[in-house]
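Alright, structures below, take your time with them.
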Structure I
Amino acid sequence: MIKVGIRAHDMGKYSLEEFSNLLSTIKDLDGQCIQLALGKSFTDFKVSKEALNMKLSSYLKCDLERENIKLSVLGCYINMGNPDKDKRDQEIEKFKYHLDFSKNFPKCVVGTETGYLSTDYTYTPLNDSLEAWTIFLDTLEKLVIYAEKTGTSVAIEGVKKDIISTPEKMELVLKKIPSESLKVIFDPVNFLDLNNFQDQKSIIEKSFKLFADRIEIIHLKDFKIENGDFKVVPIGEGIFDIGTLMECIKEYKLNVDVLLENSNIETAKKCIDFIKKMNKN
């Protein structure tokens, strides 16, 4: 059984007091769940420990419950491989107070990509180095220990250019930190590029074989190859093998929330209908 939804910040610009309007829009598009990155989703909201308080959680919960929409992911994208320890420590603290805030929403994970070995979050080939791996693992261990203490969940998302760039690396992380408080946001297109997209079926199947039991959220987008470039597009508009993905979800009996990426108000309804149709088939 899956729920299908969307990232809130893909729906356009809203103020915090327009949250109910945002949810109504998502409901009209047949969305059942959302990812909410507070700093990206609202034009007038500045993320801080003080701002993530009970007043805010009550306000959000009231509207979520009225529209019967689940908050699946609280987005807190930090650079887990930042070699500047002081900056990394600041981001760790930021993630921790997002974990604290997530306790107000049932089964809500706090999600992030795994980052780069750079202070300005720009790509470097050193993302594949032992130094990058060591810094990343140290960061993640601190967050998971805190999540275990607070009864919350950290969810990491692998990306081809990030420190965790392959299904095998994701599996290694999960073996190093075998905690129920550590979950996976699986975006299969994130593991693809010009060099391996023709192997997408085996990459999807391998991912499920290696860490299906830790997948909590699926991000879903599509891709095309145009003029020698790898171009990301809304789901259903490219050559992504969604059939294999849906077969794996059913084979492993996953109860996951599927969130659209790279869609907007104009394309979301068509994307959601496409996913539901493929899930039935």
Structure II
Amino acid sequence: MSLFKIENDFGSAVVSSHAGATLRSLRVRVGDGTHELITGGQSEHLDEPVTPSGVGSFIMAPWVNRIHNGLLMTEHGEFQLPVDSGVHAIHGTVRRREWDLVSNDNASAEFQVALEDPWPFSGKVVYRIGLDGASLKQSLEIHTAEGERGFPAGAGWHPWFRRSLGSGEMSVHVDAAAQWEIDAETVPSGVVEETDVSRKLMTGGQFEVDEVDDCFRFGAERSAELRWPELTLRMTCSPELTHAMVFSPEGSICVEPQTTAVNAFQLAARGIEGTGTRVVSPENPLIATTIWSWSSD
């Protein structure tokens, strides 16, 4: 079995361990109604090795979003990662891997996967997911192998939320303190500033298709709210989640809590501050948590 369902009186979630420990469904109960929040969650969940593009909520690790030209810069030298999206290495190495189930009960589950080639360092990623009342708590941990050299790491979630639950489109509010300026190859230039888009996210609003596909530095609250006419989903993040990517494709809105900016390791190597880059070691794993809570208001 590779599909694992957890549930309580307030909702249910389905995770596919076979396809990257991707969250395939999040169905929440508000009042007398039940609503699927994840794009593709209404369909049958197949035992497929790869989650189709544009659905689910997949895990990004040991880096998030894009590494320009696949060039991983570390204190131990430079390493070439496979370039698999234009001129970038994208979304880490674990989203197409089969994860091992560590534990599972009615309302929670834990999975893990080893870090291996093409990532040049040994370690593992641990994913925990659980329902607690009207909240879904998720955590990611990146560990080095015992005795392994430290390495830069990043982690995050890439959820595809449904634009509409049936009564109208979502409005998005994100604690977006500033936006990273991107260059012609869609990587940050190193400049981060308040923009019209970051101000719109701070006040909240609806986003047209392809209006936004950018990386934002969280403010002190490290939070977001997704508001449909039917309900509100509140996303709160631990201090390690310093950034959010916001993307408005057709049919979905992606609000992606993540520990680093796009292309963070190269930016940090250039001396750019505030990228969220962390070097993990056996004594200092990277641990990040996000809690998604739903209510009628």
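Read-outs: derived from the displayed coordinates by stated rules, not from any lab. Note that the coordinates shown come from a computational prediction; the quantities given were computed from them, not determined experimentally. Cβ atoms are built from the backbone, for glycine too; each structure is taken alone.
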**Asked** Of the structures labelled I, II, which one yields 15.5 when Kirkwood radius over Cα pairs in Å, for residues 56-167 alone is computed from its coordinates?
**Response** II
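With FRET efficiency 1/(1 + (r/R0)^6) of positions 184 and 232 (r between Cβ atoms, R0 = 41 Å, to 0.05) coming out at 1.00, pick the structure among I, II it was computed from. Present the calculation step by step, with values, prior to reporting the outcome.
Numbers: I: 1.00; II: 0.65.
The structure behind it is I.
Could you figure out which one of I, II the value -13000 for helix-only ellipticity at 222 nm (-39500 (n - 2.57) for each DSSP H run of 4 or more, over all residues; to 500) was computed from? Could you put the intermediate results ahead of the total?
Values: I: -13000; II: -1000.
Of the options listed, only I reproduces it.
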**Message:** Using distance in nm of label points 7 Å out along Cα→Cβ at positions 80 and 192 for the comparison, can you identify which of I, II gives the largest number?
**Reply:** II
